[in-house]
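Novice: In structure tokens below, several structures.
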Structure I
Amino acid sequence: MAFTAQDVMELRARTNVGMMDCKKALAATDGDMDKAIEYLREKGMASAAKKAGRIASQGIVDSYIHMGGKIGVLLEVNCETDFVANSEVFRSFVHDIALQIAAAKPLYITKEDVPADVIEKEKEICRAQALNEPKPKPAAIIEKMVDGRIQKFYKDFCLLEQGFVKDPEKSITMLLNEVIASIGEKISIRRFVRYEMGEGLEKKVDNFAEEINAQVARMQNA
């Protein structure tokens, strides 16, 4: 299947990957846009794996303050050089991650960061719920339910497993790998802290995630 310069531009816009890589992806997939996107994602994962052992000691600390000061996020993301740390692509990525943390309220960065006792507690809750159902379930089914609950917990509370608020079909891991492939350096989301005004106090419950998503939509449509 043939492809045009417009196809290359579209793929570039949808993936934020360099023009030459977009051209190579379309050539490798006979011009199929969806397959080209998957090709670039797989390439990004492979590229990220190769860079995993490198040292990322540069980077920036970014902040995101929700309108009205209701939510605040401080975030450190590392890369390998000052040149990349000062680039628009890197800084845009870091700001997107700060916004993600504000909207999606992750508690951990990776699955490996979750304490073992937290996972065990989630498993106990799931098993108790299954055992208390009117119709008993076989042990094998219960264990599948437990595994499903844990996977959902990871997607809800681990930053790298969450769907990107600007593109829910893409996980934060996918986004990270795409940026790594684009800039050619290791990137590490090192740490973050999220503050919510009045957190821990009795107050009216607001859906801040919906507010932030609405703000993102307005920015994209502006």
Structure II
Amino acid sequence: MAQLIMVIDDEAGVRELLGDALKLAGFETVAAADAMIAQTMLRTVKPDLLIVDINMPMMDGFEFIERIRGNGDNTPALMLSARGDRADVTRGLTLGADDYVTKPFGLEELVLRVRAILRRAQFTEATPTSLSCGPITLDEASHKVTFNDEVTDLSPTEFRLLHVLLESKGRVLSKSYLLDEVWGITFETETTVVDTYISYLRKKLHRDGFEGIRTVRGVGFQLQLEKK
């Protein structure tokens, strides 16, 4: 069965363009002209992914994401930013969006990002494993991360990034490798999403003397047991 994507944008041309591109890529789509309509639709429609424009009347994309996350709706979301302002991007990711695309965007890139988000969302269906490093333990079967046996809440993307770091514990992983493994991005891009999510993990996991996520300047990141 084709996966369902809800496109939320107040510009009819954008809704039609995205709808056509996503259908050609094998997805089913539904559209909402604003966030209020989308919020009502979500009571009966259960999409696999949301594409949400930031700048909309009545309720902008930030407020929409904040509201649905506050109601316990964790449907993966891709935000569309007209300005590409780093503050906008960071705010969207902090509120619970999974990725962003700046307008004007290439349809091929957008479809690749959609597939990457959906792949991450299905990640927990893989063979269960348990990984650890110092006080951190990740259990894939229960999708649970603990720090000194205390449960730590991570978003699906944070969970996937930590899993990749744990799998290669001690190795220095480049940003391009992490973009491919976690986000499915294999092309050149200026995105700072890796740095943003590394900072999220540090805020949650760098405590009680543990500072295991190390930046190797000009190369990438490394998860290590002991701080050097």
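Novice: I have -17500 for helix-only ellipticity at 222 nm (-39500 (n - 2.57) for each DSSP H run of 4 or more, over all residues; to 500), calculated from one of the structures I, II. Which structure is it?
Specialist: Derived from I, not from the others.
Novice: Determine which structure produced the value 16.8 for mean projected area of the Cα convex hull in nm², calculated from the coordinates; the candidates are I, II.
Specialist: I
Novice: Once mean count of other Cβ atoms within 10 Å over residues 21-28 is calculated for every structure in I, II, which label goes with the largest value?
Specialist: Across I, II, mean count of other Cβ atoms within 10 Å over residues 21-28 peaks for I.
Novice: With relative contact order in percent (Cα under 8 Å, 6 or more apart) computed per structure, which member of I, II shows the largest figure?
Specialist: I
Novice: Also: Using distance in nm of label points 7 Å out along Cα→Cβ at positions 77 and 117 as the calculated read-out, with 1.0 as its value, let me know the right label among I, II.
Specialist: Matching structure: II.
Any read-out appearing in this document is the output of simple, stated calculations on the displayed coordinates, not a laboratory observation. Computed from a predicted model, the values in this text were never measured in an experiment. Cβ atoms are built from the backbone, for glycine too; each structure is taken alone.
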